[in-house]
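Take a look at these structures.
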Structure P
Amino acid sequence: MSGEFLLDTSIIIDLFAGDQQIVMQIEQAQAVLIPSIAIGELYYGAFKSVRREENLEQITQLIAENTIVISDAVTGRWYGVIKDELRRIGRMIPENDIWIAAIARQHHLVVVTRDKHFGAVFDLDIVMW
């Protein structure tokens, strides 16, 4: 999976909102992947939304059209490594983003995000769209 983009939830939300810059970047990308953690975050957002059905449909379409990268035992090890690295430097980030970073490091993927806190994760390739 080397050289492929892993979309953070912040990017997917803006994609759903029709952000043309993101649409263009995705169209030009060799491959984009979705972390399973982002799917959970999207479902949570949909279930608490007043536009529940519309949001659920967008998630269904996203899943159907993209490769979802799941976490496994190896991801769990990477999660532990990354969380410990963050603890050592005194710079924690949201738990779900640690999981997304773990998937990215496990599979040598570039995280596409709009969240600057990913910069605290050592040896993580990040692109800000």
Structure Q
Amino acid sequence: MEVKTSTKEKFHVITVNTEHLPVNMTEDLCRQLSSFLNQEPRNVVLRLPGVQQIDEEGAECLVRTQQQFYEAGASFVICELEPSLEATLDKQDLLELMNVTPTESEAWDIVQMEEIERELLDDEDEPA
């Protein structure tokens, strides 16, 4: 599995280049993604162009990883899903649990909006 990492100001863009993500590869990927929670920026945009198949257990791992990010106050957005992968995730009732956008640009927008939202919530929590 080829994985490319690019770091922007507010997030890391992780691109996976493979046609099939078996569960063992997805679990390894999720461990790598979780490590970003220990560094700045903590937000991740996961690009999956060309990924045609993912094992159900692997897809569930991605859902758990996304939840881990949101529980830690960080963003996790998946983008550029192939139509066949999107259909598979939908059949597994996992697509609706994922934060998915069609393009990387839209994923960036979501990360930035969630950053602003977290900042506003933090401001509300501080005493006046």
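Listing for the model above:
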quantity: Answer label among P, Q for the case where distance in nm of label points 7 Å out along Cα→Cβ at positions 17 and 57, calculated from the coordinates, equals 2.8; calculated: Q
quantity: If Cα extents along the principal axes in Å is computed and equals 52, 27, 24, the structure in P, Q; calculated: Q
quantity: With relative contact order in percent (Cα under 8 Å, 6 or more apart) derived as 33, matching label from P, Q; calculated: P
quantity: Which of P, Q yields -15000 [helix-only ellipticity at 222 nm (-39500 (n - 2.57) for each DSSP H run of 4 or more, over all residues; to 500), calculated]; calculated: Q
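Laboratory data are not the source of any read-out in this text; all were calculated from the coordinates shown. Every value quoted in this text rests on a predicted model; they were computed, and no experiment measured them. Cβ atoms are built from the backbone, for glycine too; each structure is taken alone.
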